[in-house]
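Scrolling down, you'll hit the structures one after another.
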Structure I
Amino acid sequence: MTKFSILGAGVAGLCVATELVSRGADVELYDPSGEPGPHGCSWWAGGMLAPWCEYESAEEPVLRYGQQAIDWWSGKTNVSRGGTLVVANPRDLPDLRRFSRRTEGFREIDGEEISRLEPDLCAFNKGLYFDDEAHLDPRKALHDLWRGLRDKGVKLHRGFAPSGLENEIDCRGLHAREYLHDLRGVKGEMLVIRSMDVTLSRPVRLLHPRMPLYIVPRGDGIYMLGATMIESEDSTHVTARSMLELLSAAYALNPAFGQAEILESGVDLRPSFPDNLPRIRRLGRAVYVNGLYRHGYLLAPAMACAVADLLLDNRKSELVA
């Protein structure tokens, strides 16, 4: 049996390892930091499985391949299938109409149905409801994949992979730029807040003229609030402007969020190619899986399946460059 060595225990590496193991492959996984945690880009994600919403500003493959994600994740971690709600303040209703023209898979709803879906939202008169979308807790999902691999006997190494490995699959994100010269980082900022006064059951997107803002429930009054997309590779701190806009969005959804506790602030650099679409590349003896941009949890399952098809069945999808 061929052995595959996977570099990187982020969402890409763990999904690839999980898919290969499910097809009977022998896998070892290497990561300098060991199991998933705040050191990784995948830790600071929204976890929205929202291909139709993302299609508003993404290319068609994001919609097509993203629809595989909900079923793939459902067998491996908890997935909430409550859909996605998109709303806008009255002055931003033209943005809501523009959003609707650029995507599909939704139905237009009025204020009464918005209140029925999310009673704790402020009064919004119009919205878009994407019934078939879902979300997950990224941190739990990462740990569930990690434990699933461990329970199947996969060797999980804390440390750098030795040189000269055969059948190497590189899923290290921006750490692979030495070989992927067109890879860049896109800065994303997020907050984790807690409010026991507001209950939301699904991701809510509030349209904003400058950037998409969303809030994702994590349970027990905890919400992830994000996220910016800035062409910058400064990953040190959240900017004051971004924090103000993120908190203002939460306040606009319900003023009770003004009393929320800020539990965490986070910054990540999302590995991205020029067109913001992921790639599978074979360079020398290694296969590189990279460029997931802001679609890590949405597109990692499709990338993992494409890698397994390529390496086990010699079937090449359009994701293979």
Structure II
Amino acid sequence: MNSILPSHSTFVSGARPIRPRISVVMVVYQTGEALVESIQHVLAEPLVDEFVIVDNGSPADEAERLRLLGLTEPRVVLAQGHGNIGFARGANLGAETARGEYVIFLNPDANLQDGCIKALVAAFDGQPVPTVIGARVMNTDGTEQRGGRRGEVTPITTLLSFGHLTARFKGLSKFEIHREREPIPAKPVPMPTISGACFALRREDFELLGGFDENYFLHVEDIDLCWRARQAGGQVLFQPAAQVIHLGHTSLEHPLKVEFHKGVGLSRYFIKRADTLQRYVIAVLLAPAILAMSVSRPLIWKVTGRPI
């Protein structure tokens, strides 16, 4: 883990349990109204012993509400004052601060559902180190959200996915990596890639992997973590019994900036994992196209009226 504790961070905490078993880590930045509901769902879960909130730069009123929460809620540990250090570094800071045996990373626009924490932790029984376990990510209408369980993320599958081309052309169906339309498994199953909206690791898993790669500023750090877990001889599991409702697209940050970071992150990931000269050249050559398709998505959303 290449994070260092920012010297200018400030921490607010109530009476923390001596030996927390389960810690939830949430990185917050310009989240908007969804944050309040997400926090309420975490605090309503009795299995959560410790709730670490890393504030990467909330508006003044929201930052003050978080500060007061840290002073009044015994389970909350709040890190503030370090500025926007990016999601990966913020998540590492949260994990370094947390003391639980299990660390669950949760997006600030995601709402835990009944039994989610219990199901995530139970799935670790008998599993090797490292293991990453992802929740079943749902839309508000009860359907499973795209991206919660995926196959191998590659330059080709990414380009085809952006345009939903695998669904439009039968000949490309073999490149489809999104599996939310497949039957729901009866138990946790291996899955190359899960969603960063809600997932869990044991502390030993996190430490063996060295945490998140902080060279990703926003997005793709979860894909990278899943890949590294499998490269290390571990596994990634999808736990269908652990459900979380992910609102998505709630950030007050401009969508163009968010998608720019996603495009940069994907390009970096493909170059990083290229294990032959040919794959490296392909990743480099496709990087501009991936970035261009990423930043074009907000315009498409505006025209079509829906995310892609």
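Values in this text are rule-based calculations from the coordinates and carry no lab data. Quantities reported herein were computed from a predicted structural model and do not represent experimental measurements. Cβ atoms are built from the backbone, for glycine too; each structure is taken alone.
Computing semi-axes √(5λ) of the Cα gyration tensor in Å across structures I, II gives 35, 20, 18 for structure I. For the structures shown (I, II), distance in nm of label points 7 Å out along Cα→Cβ at positions 65 and 297 is largest in II.
Which one of I, II has helix-only ellipticity at 222 nm (-39500 (n - 2.57) for each DSSP H run of 4 or more, over all residues; to 500), as calculated from the coordinates, equal to -8500? Derived from I, not from the others.
Taking distance in nm of label points 7 Å out along Cα→Cβ at positions 193 and 225 as the criterion, the top structure among I, II is II, with the largest value. I have 16.1 for Kirkwood radius over Cα pairs in Å, for residues 89-176 alone, calculated from one of the structures I, II. Which structure is it? Computing Kirkwood radius over Cα pairs in Å, for residues 89-176 alone on every structure in I, II gives 16.1 only for II. Quick one: relative contact order in percent (Cα under 8 Å, 6 or more apart) came out at 25 when computed from one of I, II, so which one is it? It was calculated from structure I. With respect to FRET efficiency 1/(1 + (r/R0)^6) of positions 49 and 209 (r between Cβ atoms, R0 = 25 Å, to 0.05), the largest value across structures I, II is given by II.
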